[in-house]
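Alright, structures below, take your time with them.
Here, each number is a calculation from the coordinates, and none is a lab measurement. Fair warning: this is a prediction, and the values are worked out from it, not measured in the lab. Cβ atoms are built from the backbone, for glycine too; each structure is taken alone.
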Structure I
Amino acid sequence: MKYFFSILLFTTSTFFVLNGQNNIPKVENIRTELRTNEGMIFVHFDVQDKENDSIRVRLKSSLDGEFYQIINEDLSGDVGDNIGNGQKTIVWTYPENTNLQNISLKLSVWDQVKPEIGTWVNEVSEVSIRQFMDKMEGPRHYATSKIKLEEVKDFINSEFLDKGLATYRQDFVHLNQNGQNIIGRKAGLINENRSWIIDAHFDSVQSSPGADDNASGVCAILEISRVLKDFAFADNLVFIGFDFEEAGLIGSKRYVASGIRPYEKIQGAYNMEMIGYYSDEPNSQTLPAGFNILFPEVSAAVANDQFKGNFLTNVGNTASTSLISSIQSSATQWVPELKVYSLAVPGNGSIAPDLRRSDHAPFWDVGIQALMLTDGSNFRNQNYHTPADSSATLDFTFMTRVTKTILGAVAKSAQPLNGKQYDLGSFTTKTHDHQHARPLVHLYPNPIQSVANLKIIGMKDKLFRVRVISLEGVIHKTTYMYGMSEIQLALDTLASGMYLVVMDSGEVTITKELVIGN
């Protein structure tokens with residue numbers, strides 16, 4: 001027997017006028033109907049563009065509630081380009097054998113007016129950056145300042161959630177300590193398989209308040225996420241706070257090795273490594289050995305300016321020239337008062353080790369475009385890795401200009417759109433909140449010698465497939481367990497090393513790293 005369901009998921013009324021820019025299309029009265037007897041889903045909505053601009057509409061679907069793809073086939077009605085004002089309906093004749101319980105939908109709506117990025121750049125606030133610094137400053141070392149380190153992780157996590165980012169933590173183990181990268185994702189209206197990363201590490205060395213190294217970088221990513229909260233892009237923006245950078249770029253290495261989503265192609269990474277120290281004093285800037293040979297023009301420019309530490313260094317490799325240009329162009333167009341010197345290092349930068357000392361390097365090593373944006377680290381800031389690295393020594397006007405420049409480059413790269421995305425929910429009998437319904441997972445001990453205990457707290461009676469996978473992608477063990485239960489994983493036949501334990505319920509996928517051996 002076939003059934004007819006009419007499901008009213010929600011009604012919304014949205015209307016924005018942001019920074020004096022063109023209004024985004026007004027969308028309201030969204031309703032969905034599931035007609036199983038016809039094999040169709042109907043999406044009804046009202047849309048009006050105040051300026052009568054031509055409207056673009058896309059319908060996207062997801063099987064996991066995380067990655068959404070535009071539906072290109074079997075659609076009819078008011079979808080595509082050149083949609084006018086009024087009552088609209090999209091009809092999706094979904095494929096036969098579609099499991100509707102796994103389907104979630106989103107509606108993307110925007111007009112064809114290009115947003116003014118310069119108005120967003122002007123929203124960057126020195127006051128806001130100072131407030132973030134107040135929360136960040138203080139020793140944040142895994143061995144000697146654990147309480148502050150955990151406070152900072154929670155602070156970054158809460159800021160990402162507050163800005164509407166899909167937020168999660170990538171867990172890993174290093175030096176028998178639990179590490180976590182904090183990740184917040186702003187989904188693109190069109191291309192959710194294309195991502196631009198904005199990152200900085202949040203840990204510090206022992207006994208240093210780490211204001212420049214690297215609270216300054218974290219303040220920038222938090223400020224950029226704040227300013228861009230209500231704006232839309234074709235591509236994803238992924239904001240990351242990396243852990244264990246000071247122990248050898250461990251957090252970024254783990255992210256590059258196992259944290260990038262399978263569907264996701266990273267277009268580029270903007271890595272901020274110390275962006276707060278500035279000096280107009282002659283001889284306040286030094287250069288690494290051999291710098292004049294690799295970069296004679298920049299070396300001469302610094303020398304001609306009496307070696308003043310009054311510029312941002314924009315470091316890329318030869319595969320990252322488009323990213324290098326994006327920063328240079330952003331400063332020229334929107335922040336002309338900021339002096340930027342740009343460098344393109346050959347290959348993966350191994351010829352210049354001093355230019356690999358941050359979280360951009362793991363991206364270079366796998367062929368992903370990345371930049372290090374820096375004030376010069378110990379070649380300018382004599383408080384580097386000392387108790388004197390405090391906010392009192394920083395120039396917040398300089399830091400604000402740098403943040404503006406990075407925001408402008410990121411926003412242009414991700415292709416800004418004058419619109420918004422609407423979550424239509426799923427077609428199960430109850431709505432699943434994929435951000436807050438994720439269960440807690442305990443995997444212990446870690447590292448192990450032979451047997452690991454795995455406990456899932458939450459999602460009672462939900463069946464999970466559990467797989468143990470090597471970093472090369474080889475599946476070594478598959479088993480099943482239910483939520484609110486605990487099992488043991490006997491792994492004594494596996495060689496020592498790093499493995500991934502992947503738990504998949506069909507609604508959520510959770511990955512934990514597991515070390516076998518010492």
Structure II
Amino acid sequence: MLQAADPSVQGQSAGQAMMVGQRPVTFPQVGNEPWRTSLFAALLDARERFGKGRMVVNDFAGTSLTYDRLVLGAILLGEKLTGLGKPSSPIGVLLPNASGVAAVFFGCQAAGRVPAMLNFSAGPRAIIGCCDAAEVDTIICSRAFVEKADLHDLVAELEKTRTFVWTEDLRASIGALEKLRGLARVKLGMISSVPGLQSDPDSVAALLFTSGTEGQPKGVALTHANFLSNCWQFAQVIDHEPGDTIFAALPLFHAYGLTVGLLAGVFLGVGVYLYPSPLHYKEIPGHVRRSKARIVVSTNTFVNGWMKNTEDGDFESVDLMVLGAERVSEQTRKQFRERFEVELLEGYGATEAGPVIAANHMEDNVDGTVGYLMPGMETRLDPIEGLETGGRLVVRGPNVMAGYVRVDAPGVIQPPVGGWHDTGDIVDFDEAGRVRIKGRAKRFAKLGGEMVSLTAVENYVGQVWPDDHHAVISLPDPRKGEMLVLVTEKQDPDLQDVRNWAQQEGVSELMLPKRAVSVEELPVLGTGKLNYGALDEIALDALGAAGGTQS
């Protein structure tokens with residue numbers, strides 16, 4: 001059962017910070033704040049405002065959901081989800097981007113159950129850790145998805161300790177009479193008894209997961225108010241109209257994919273087109289064309305891959321590209337401007353903030369910055385020794401999480417002290433108040449939108465070669481943004497040994513170094529700690545001279 005470790009530090013109110021280019025937006029208003037309601041209530045409100053028959057979710061397979069169909073599906077599925085597993089425990093969701101996952105997510109909301117969005121690419125060890133932290137005993141999945149994505153080994157491992165419930169079986173269990181009764185309730189508005197309508201805005205609405213400092217995953221508990229306030233904040237800075245379409249290939253187990261790629265579209269009357277993987281570089285440009293999307297949310301790495309496979313007309317409907325999760329390169333900006341006459345808007349966020357913290361505006365888009373803070377957010381910059389300008393960014397606001405759940409205290413929400421979240425990023429502000437990212441203070445790398453603990457990677461390598469000393473650093477990569485490099489005292493290291501171990505242990509390949517550099521002795525500081533600055537120089541010199549050991 002999810003419970004707060006110390007309720008006294010929750011519910012802090014955030015000061016209102018206005019931003020350049022802020023615009024009014026239509027959104028459910030309850031009291032003085034537009035996000036004081038539940039996600040299911042917000043869905044019903046959007047249905048009334050934008051039209052019950054408006055198409056709101058579409059996908060690559062051609063499955064479309066109007067607001068009425070989404071609400072009906074959520075209510076019918078919600079009735080089936082109510083009794084799954086322990087009533088107080090979150091329900092694991094292991095599904096791809098498709099209309100079905102939208103119905104399952106809102107089915108959980110209708111039932112008053114918390115969906116725990118699991119990363120199916122993370123490997124069994126990480127997923128089990130997520131389930132342990134959140135006390136997930138039941139996972140919703142699809143047999144068709146397992147077959148298509150070849151997840152048989154993963155599921156077999158998870159089934160040893162968790163119960164799987166299949167979407168195909170859930171759908172088949174809904175009889176004709178239930179469908180007719182549900183349809184009548186939706187059409188006649190007889191849905192006041194749906195549990196999700198009474199959900200407290202400050203209760204947990206969903207769990208997402210991020211890496212811990214030692215490789216143990218952490219659950220990020222986001223409330224109804226967190227999600228809705230972040231959708232409201234996003235709406236203040238992004239030009240949108242009901243009837244627009246968002247193309248969303250970012251997985252819904254990422255906060256960026258879930259909040260911006262699905263929820264914002266549903267609540268703002270902007271349809272969403274879901275695609276299952278951003279890595280399908282050849283297929284996606286055609287689907288962007290088919291979706292007639294005006295807005296695309298993505299990352300620098302993925303946009304580069306898509307751009308190399310575009311044909312004339314593939315992006316002709318797009319006039320707004322919102323990129324986050326990693327730095328946008330100048331090369332990407334330049335190529336997109338020249339080829340498609342579209343500006344790339346760079347934003348910045350963290351899972352713990354729902355995720356959007358800052359974003360550029362169409363009318364005020366400045367390269368090299370991530371734009372202005374979201375309205376309603378407070379910040380402070382904690383000083384960094386040796387840094388003359390800027391500091392470590394700490395944020396507070398209505399979108400900042402309820403807290404973490406960890407493996408060492410399963411099911412217990414550990415809230416941020418005073419409502420403040422330390423992003424671990426070093427930033428400063430320009431003269432107009434735009435945020436500039438200078439670097440990350442924590443020893444993490446951001447790869448494909450995932451935060452990867454360098455300490456955890458070092459521990460994995462140590463499992464393979466326990467008799468040698470190792471260090472893992474992150475260096476710039478012109479294609480991926482960042483690359484993990486192993487600097488090791490082992491002579492002639494063969495990274496295939498590490499990959500073989502990882503495959504046996506269920507560790508994701510994302511968590512492995514791509515290059516290796518061998519040294520006689522790792523450099524250390526006078527304190528005895530590793531000198532990571534010197535390690536960067538050693539690796540850059542070695543890779544520049546000889547290319548390092550290939551992955």
Structure III
Amino acid sequence: MTGAEPESPRLFDVAVVGAGPVGCALALLLADRGRQVVLVERWPEPYPLPRAVHFDDETARILQACGLGPVLPSLSEPADVYEWQNAEGVPLLRLGTSGAGRSGWPSANMFNQPDLEAELQAVVDRHPHIDLRRGLEAVAVDDLGPEVLLTADPATSTEGNAVEGTILRARYLVGCDGANSFVRRAINAPMEDHGFFFDWLIVDVRLHSPRIFDPSNLQICDPRRPTTAVSGGPGRRRWEFMCLPGEDLDALDEEDRAWELLEPWDVTRDNATMVRHAGYRFQARWATTWQRGRVFLAGDAAHQTPPFAGQGMCAGLRDAANLAWKLHLVLDDPAAAAVLATYDVERIPHAAAVIGFAIELGKIICVPDPDEAAARDAAMAPTVSDGAVTPGAPMPSLDGGILALGTPGAGDLFVQGVVSDGRERGRFDDLFGAGWALVSTAATVADVPADLIEWFESIGGVVAIVGPCGIVDDVEDQYTTWFADHGASAVVQRPDFYVFGSAPSPDDLRRLLENLRSQLSGSPPPAEGDAPIG
């Protein structure tokens with residue numbers, strides 16, 4: 001403790017440390033469920049320079065749940081192809097990312113992070129259940145059992161202004177405070193480091209006039225200077241240049257040197273404005289525990305990934321979506337506290353798999369040795385057909401936690417289709433909300449006991465009956481197709497959009513809902529042989 005006096009006895013439901021995209025999203029997902037959240041951020045204003053430049057369709061759906069659905073199309077531009085070329089421009093890998101993903105948004109979206117943060121901040125500022133405290137730096141975390149005390153001292157702004165320190169009380173605390181997380185250190189969470197790191201120079205520019213880059217997103221696997229050239233959002237571009245062995249990153253990180261490196265793309269002071277140039281070292285590591293008692297980690301505080309899969313911010317927003325519904329559940333029913341242990345079970349293997357995929361991509365590009373690069377080119381180039389694209393790698397499924405394992409689709413990301421309720425037409429979540437959902441044919445749900453349906457609705461669940469006799473018109477047949485592909489006629493979707501489980505018949509659906517009720521009460525799931533059969 002620092003000796004600061006508490007300003008009031010108010011007890012928040014959740015304290016969130018860090019008001020970046022992950023912290024803001026977590027606060028909003030909790031506050032939209034009626035939770036009282038205090039959001040603490042050391043910086044007086046949002047960080048004004050670009051960082052992340054990509055989010056996928058799953059992340060877009062999470063941002064949709066945070067209230068950003070209407071503005072996402074104007075904040076981002078889809079990317080159809082992510083191409084990898086050698087020094088001579090020969091394709092080594094061509095990942096197709098065009099069209100909508102299963103979450104109902106473009107599979108790959110390029111954006112400018114300050115623009116996205118400004119929209120998130122606006123929603124946070126308007127929300128009556130979020131108390132945002134800027135200019136406060138977390139300096140102590142004390143888990144007292146029934147609640148957590150957060151000591152936050154003034155952080156002086158660049159103008160020399162400061163705010164008063166305080167002690168904040170909350171039933172739970174989540175550290176979303178970045179790669180150098182104070183909260184991670186406070187709970188003594190060890191890191192598993194895979195030792196895969198390289199120094200790079202990032203250069204972000206704003207173009208003075210529109211220009212087409214084909215392909216829009218490109219990795220140049222040139223051993224003389226491995227380079228990334230991608231969209232930075234509407235009207236913006238990003239280049240990343242690898243710092244070569246024996247080269248000084250500080251010397252590389254000079255504005256004049258950055259302009260020299262941009263010359264091959266005809267990007268100059270005459271036709272572009274340099275928004276940022278910065279040297280950085282990417283990491284491949286994650287905390288081996290994301291929870292100690294009532295304190296949790298999320299986002300970069302819990303994991304850091306190489307940039308080549310574009311999944312850094314995406315992984316953090318998945319953390320927020322996963323943790324928000326579990327905290328809400330346990331705040332309503334403290335007897336279900338065991339559910340919180342599934343946060344580590346579900347998110348750590350998922351994040352580790354994403355980091356592993358990014359490492360494998362990084363091994364392709366981060367090759368400064370000419371002989372090694374030539375061997376790579378000889379192995380990869382023949383596998384790329386003219387004009388053909390390889391489907392982008394799907395994100396991994398969940399393989400443990402709150403799932404009806406053994407039922408088709410359990411642990412997979414569920415679809416979000418365009419639907420109509422007879423009055424409105426739009427994405428499913430815009431019409432029915434982003435919580436628990438039972439999507440079923442009329443015949444399957446009709447014979448389920450009323451008390452089970454009432455219980456499901458009591459946890460915020462919605463029942464959406466699709467098909468000719470239902471209230472939901474499956475406009476693009478996405479749910480009908482999913483049912484056919486999985487041999488199911490009903491599915492239970494979790495609030496983070498993953499499939500809890502599916503069922504082919506009314507009796508299986510009854511058992512599926514009983515399984516869910518048991519697990520959410522903190523009881524272990526039934527043995528696989530007792531699970532609904534698919």
### Query
For which of I, II, III does distance in nm of label points 7 Å out along Cα→Cβ at positions 304 and 464, calculated from the coordinates, equal 2.4?
II
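I, II, III: which one has Rg and Dmax of the Cα atoms in Å, for residues 184-383 alone, as calculated, at 17.8, 60?
Working through the options, I get structure II.
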